[in-house]
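In what follows, structures are represented as structure tokens.
Each value in this text was obtained by applying a stated rule to the coordinates, not by laboratory testing. Nothing here was measured: the structure is a model prediction, and the numbers come from that model. Cβ atoms are built from the backbone, for glycine too; each structure is taken alone.
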Structure 1
Amino acid sequence: MSEHYQIIAVKAEMPQVRAALDGFAQSMGGHTHALPAAYDGMWDAMTFAVYIHEDWVALEADLGLMPALAVYLSYDTRSQVACRDHYSTVGYEHFSLLQAGEPIYVFTSWSDYLDIHGINPAEFAARIQPGDFEVLAGDDPAGQDFNYYAPYIFVRFVAPFDLDDFFWETGGSGQPPVEYVRLELPCGECSRYRLGGQASAAGLTWDTLLQQAWRRT
């Protein structure tokens, strides 16, 4: 079964996050609007189910994370933001951790394409807690198998909570969100700046997509 989803977790209060979403949409020439919590319509890259998890606001949507959106949320709220974007069918994986708009970790993998920022594979793999995570016999998560293990190390041992598990406990199980928020951007704008879409297939990096979006705004 194909799995595809994105999660953006923001360590801020709900009003801050909503204001930042509004600000981002306006900067791109668009706007946001809330949908009913019982919304059962289209779920895409710009329609977010919003959950509150402890002191984090979690936004879940279809694949296609926008670096500019993640950076804007982190910078505007002056907070930490953890992102996860995943599409199993095509072997696409992304995770990132930001602080006040600055990237701490960025990892994007798609087939033979790889973009890494701020990550030393050996140091990253050293975060594995053997009793809590199984490494297959013969695998080298700090070396030749790092690309496979990196997303799972991130969600288990680096992110503030397991983002994959959280998705399956909420969106995957049908648990109702606090609300749905849709970013209405000018036609075609968001697809130009998204990871996990044609831009990534063309080999564009997180930084390139980010710079393109900033030039647009």
Structure 2
Amino acid sequence: MADISALGGLNPVEPLDLENYADTKDFVALPKKGRYTVQAPGEFPQAAFGRSNAGALTAQVDPTIMGPSNEGYRIRFTKPSAKTYKRGGVTVSQVGDYLRAFGIRTKLNNEQEIADAVESTANRVYQVEVDWKAYRKRTDGSALSLEGMENFPSDGDDGYLPYVDDTQDYVLDEATGERVTDAEGNALHPRVRANLFVSRFVAQQ
């Protein structure tokens, strides 16, 4: 058995419990832009409902993809708002679009009725269209904002890379604040990963 005491200056470490451990996760490819069948969460607890910055009711409805590919992928941060606006002269909202995707046809007169309708969608299956987007606040206060899978870099194989390098900003050393460079002395740019988002709830006819 190796005696590492000869190394000297051994640092204390926190105990490692390999029985209760967080293993690295398998890489999950970002689903491509397109239409998918998804399933609503199994329940909507109190925490699923909130307020937008404008004060409108919101509902966290993060769906899970059922097919035709990427089964089991969860589309996080899907939070439609009940804030109303006009579409073709008719009052609509993001939550209204969500409910129409289930074929719900009723008049909702207040926020409680809207929340009850959202809760009624638990475990139900519907369709959405999804796309990619990336966002990053830069050190100078500006931001990188990119939306649309086809606007991301090509992967050289008729597809797209699920990230973009922010060439208008630089990776900074946390200790010194200096720009970090590679072995050739070239400044490194921050890499921003794409996120999947629901671009449209598909109304059930």
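From which structure (1, 2) was helix-only ellipticity at 222 nm (-39500 (n - 2.57) for each DSSP H run of 4 or more, over all residues; to 500) calculated, if the value obtained is -8000? The read-out was computed on structure 1. One of 1, 2 was used to compute mean count of other Cβ atoms within 10 Å over residues 154-161, and the answer was 10.8. Which one was it? Matching structure: 2.
If you work out mean count of other Cβ atoms within 10 Å over residues 146-153 for 1, 2, which one comes out largest? Working shown, then result.
On the way: 1: 19.4; 2: 14.8.
Greatest value across 1, 2: structure 1.
Each of 1, 2 could give Cα extents along the principal axes in Å, but the derived value 50, 36, 35 comes from 1. Set 1, 2, criterion relative contact order in percent (Cα under 8 Å, 6 or more apart): the highest-scoring structure is 1.
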